Structure I
Amino acid sequence: MYYKLAKLFLSYFDSYNKKKVSDFLKKKNNGNITVLLDVGSHHGESINFFKKRFKVLKVLAFEPDKESFEILKKQIEKYNDVKIYNIAIGNKNGTIKFKKHYDSESSTLVHINEESKYFKKKNLYLDFFNFKKKTFLEKEIEIKSLDNMIDLDEFKFIDLIKIDTEGYDFHVIKGLGQLIKKVKFIYFEHHFHDMLKKDYTFFEVNKYLVQNNFKKVFKTKMFFRKTFEYIYSNTQLN
C-alpha cells in the first residue's frame with residue numbers, strides 16, 4: 001500500500017511536467033505526430049499520453065522486460081496503429097544484462113551503485129517498511145539498434161522519438177545511425193545522481209546531438225529527483 005501511495009504521489013507531480021512537454025510539442029507540430037518511436041515503453045504510459053493529446057498515426061514501441069511487455073500488450077489492444085517489440089534498444093546487436101528492480105520503472109541496462117546515497121534514499125521512499133527486495137535481479141536479454149530494426153526508407157520522417165531507458169539513452173540515440181537525419185524531435189531523460197553508473201556524460205550527449213544538427217529547445221527538472229527531461233530539435237527539419 002505504501003509503495004502504491006508513493007508512486008501515486010510522484011505521478012501527480014510528473015503529470016505537471018508532462019503537460020509542459022505536451023504544450024511545447026503542440027506549438028511545434030500543431031498536435032500532429034505521424035510517426036512516434038517509444039523506446040522504454042514500460043506499461044504504455046507514454047503511448048496513452050501522446051494518443052490522448054495528439055493525433056498520432058503510427059507508433060513503434062520497444063520494451064525489454066517481459067512482464068512489463070505483457071502489461072503493455074494489454075494496454076495497447078485498443079489501438080490498431082501501434083506495433084510493439086519485446087526487445088532492448090541500444091547501439092549494438094546481441095545480448096545484454098538487464099537489471100530488474102521491484103519498481104519496474106527503475107529497471108535498467110546500466111550498472112547500479114547499490115551503495116550510493118541516491119539508491120538508498122529511493123528505496124527508503126518507495127519501500128519505507130522494507131517489504132520488498134532491495135537488489136536488482138539480472139537476466140540476459142536481446143538488444144538491437146534502431147538502425148537495425150527500422151529500414152532507412154520505411155519513413156519519410158520520424159516526428160518524435162521518446163527515450164526512457166534509465167541511463168542508457170545515449171546508446172539508443174547513437175544506435176539511430178543514419179536514421180537520426182529523419183528524426184524531428186528527440187525527447188529523453190538524463191540522470192545526474194550517483195546511482196546509475198553511466199559510461200557517458202550529458203556533455204557528450206549534447207556534443208553528439210549538436211554535431212548531428214540538433215539543438216536543445218526544452219528542459220525541465222523532474223520533481224524530487226536529480227533528473228532532467230530534454231527535447232532536442234533537428235535544425236535541418238524544423
Structure II
Amino acid sequence: MPDKILVVDDEAEIADLVELYLTNENFLVHKFYSANDALECIKNEQLDLAILDVMLPDISGLQICQKIRENYSYPVIMLTAKGEEIDKITGLTLGADDYITKPFLPLELLARVKAQLRRYKRYNQTGQTNDDIITISGLVLNNKTHECTLNEKPMALTPTEFAILRILCSQRGNVVSSEELLHQIWGDDYYSKNNNTITVHIRHLREKMGDSFEKPKYIKTIWGVGYKIS
C-alpha cells in the first residue's frame with residue numbers, strides 16, 4: 001500500500017509540481033490549496049507524512065503542524081520563504097521534523113520525504129524485544145512502537161525528537177555532539193542542517209519533559225562539546 005502524503009500550498013504551481021514528483025514515485029498524494037480542506041483530510045485519512053507551506057490564506061501551516069501534533073507523530077516538512085529563519089525555528093518548536101526553503105529543487109524535497117519516511121518507519125517497526133526498551137530514571141522509550149513515557153505519563157514526541165532522545169539514552173553517560181546527532185538522524189543529508197536545528201529540538205524536548213536548562217535532571221548541556229543523559 002502506497003504511503004499517503006498530505007501537500008498543502010496555496011501556490012498551485014508549487015503544489016501541482018510536488019504532487020507530480022511524489023505521484024511519479026508511487027506515493028498517494030492528498031493535495032490542497034487551503035488549510036481548512038487539509039484539516040478535514042487530517043481527521044479522515046491515515047497519513048504517513050505532511051508537507052506544509054508556512055504562509056496560507058486561511059490558517060498558517062504552523063497552525064496545521066500544531067494541530068497534527070495534538071494527535072499524530074508522522075513526519076512534517078515545512079516549506080518556508082527564503083530568509084524566514086523565524087518560521088523555521090517556530091516550525092521546529094511546534095513539532096516539524098524538517099524544513100526546505102523556497103525556491104527548492106523537487107528532487108531535493110523528494111529526498112527529504114524519503115529520508116523522513118525511512119526514519120519514521122524504522123522507529124515504528126513491529127517485533128519487539130527487550131533490547132527495544134530503554135529505561136532511565138522514570139523515562140521509558142520503546143524503539144519499536146515509538147512510544148515514550150516519563151514517570152508513567154505518555155509524551156507525544158515527533159520522530160526527530162524521539163530519535164534525539166533515543167541516541168542520547170543509548171549513549172547514556174557519554175557526550176554526543178550536535179554534529180554526531182545531525183549525522184545519525186539525517187545521514188548524508190546532515191550537511192544541509194546546522195547546530196541550531198538540534199538546539200531547538202533539545203529545547204522542545206526539555207519543555208515536554210519538564211526539564212530545566214539551569215538544573216537539568218535528564219538532558220545536560222556540555223558547553224562546547226554536546227549533550228548527554230546520565
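Taken together, the values in this text are just the output of simple stated rules run on the coordinates, not laboratory data. All values derive from a computational prediction rather than experimental measurement. Cβ atoms are built from the backbone, for glycine too; each structure is taken alone.
Comparing FRET efficiency 1/(1 + (r/R0)^6) of positions 115 and 147 (r between Cβ atoms, R0 = 35 Å, to 0.05) across structures I, II, the highest figure comes from II.
Computing distance in nm of label points 7 Å out along Cα→Cβ at positions 75 and 219 across structures I, II gives 2.9 for structure I. Source structure of the calculated read-out (helix-only ellipticity at 222 nm (-39500 (n - 2.57) for each DSSP H run of 4 or more, over all residues; to 500), -12500) within I, II: II. From which structure (I, II) was relative contact order in percent (Cα under 8 Å, 6 or more apart) calculated, if the value obtained is 13? This value belongs to structure II. Using FRET efficiency 1/(1 + (r/R0)^6) of positions 107 and 211 (r between Cβ atoms, R0 = 25 Å, to 0.05) as the calculated read-out, with 0.05 as its value, let me know the right label among I, II. Here the read-out was taken from II.
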